[in-house]
1. Determine which structure produced the value -12500 for helix-only ellipticity at 222 nm (-39500 (n - 2.57) for each DSSP H run of 4 or more, over all residues; to 500), calculated from the coordinates; the candidates are 1, 2.
2. Using mean count of other Cβ atoms within 10 Å over residues 35-42, single out the structure from 1, 2 with the greatest value.
3. If Cα Rg over 2.2 N^0.38 Å is calculated from each of 1, 2, which structure is the one that comes out at 1.06?
4. Of the structures 1, 2, report the one carrying the highest value of relative contact order in percent (Cα under 8 Å, 6 or more apart).
5. Which structure, out of 1, 2, was FRET efficiency 1/(1 + (r/R0)^6) of positions 19 and 107 (r between Cβ atoms, R0 = 25 Å, to 0.05) derived from, given a value of 0.25?
6. Looking at distance in nm of label points 7 Å out along Cα→Cβ at positions 3 and 43, point out which structure of 1, 2 has the largest value.
Structure 1
Amino acid sequence: MKNLHIDIRVEDQINTTPLINFDGTTGICEISGESYMDNTFEFFDPIFRWLMDYAEDVSRSLKFICKLDYYNTGTSGCLYTIMETLKDFETRGGKVDIEWYYNKDDVDMEEDIQDVIHETGVKIRMITY
């Protein structure tokens, strides 16, 4: 399985798109930075496709690490889709480990993570910094 690396650093979108590092060999997938671009669903489409391809083989394990400092509503919807994909993978026998890092003073982010847990049924290790 190929790796997926997305790092868009163009002048008009500096810091609006997250850094994506998904390793097809180790199963370690990290998203970090900020995500508030206008074309959210277009940006996340290759991520969804990569995860669906990876999840075809349930003998694999996947570690998803979320280190987003800020994200918009569109990204929130995409994160739900990712979590639902991971939950489906786990239900079919795949091993999933999710770590979500957030600022200890960011009550809104903490509530968002708890909503994701409640709505999708995934287990998320919430880690403050």
Structure 2
Amino acid sequence: MQHVNLVAAAAQLRAEAHASVAGHRQLAVVRHGPVSMILFAFEKDGRLKEHKSDGEVTIQVLRGQLSVEVAGETLVLRAGSLVALAPGQRHAVHALEESDMLLSIARLPEGAGAPAPGAGAA
């Protein structure tokens, strides 16, 4: 079992003495098998340039407001919101204000396909 206080971890990231990179700091809070969870503390206007992941991705806004660009569409996500992305889906993130984000990546086993759209939706 692993317990992480995300509020405290984000506060520690913000208190780091070194300068942020591209307006954010990050910390891997969970790495277990195919699952990684990374906490980001963004300054206003911090960015993650367009990129993709080889796993299923969720972007969850814990505090603040983020703009997420996916497939030519811009989503504005506020605290309590999340977006789920298929493996290989290109995306970019821009902090519209000081924000905290939890990024989760679940890498699929070699040769496994993505689940059908809507699978697992409540």
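The numbers here are math on the coordinates, done by the rules we state, and not lab data. Worth saying up front: this structure is predicted, and the values here are computed from it rather than measured. Cβ atoms are built from the backbone, for glycine too; each structure is taken alone.
1. 1
2. Comparing 1, 2 by mean count of other Cβ atoms within 10 Å over residues 35-42, the maximum is at 2.
3. Among 1, 2, the structure yielding 1.06 for Cα Rg over 2.2 N^0.38 Å is 2.
4. Biggest value here belongs to 2.
5. Traced to structure 2.
6. Top value of distance in nm of label points 7 Å out along Cα→Cβ at positions 3 and 43, among 1, 2, belongs to structure 2.
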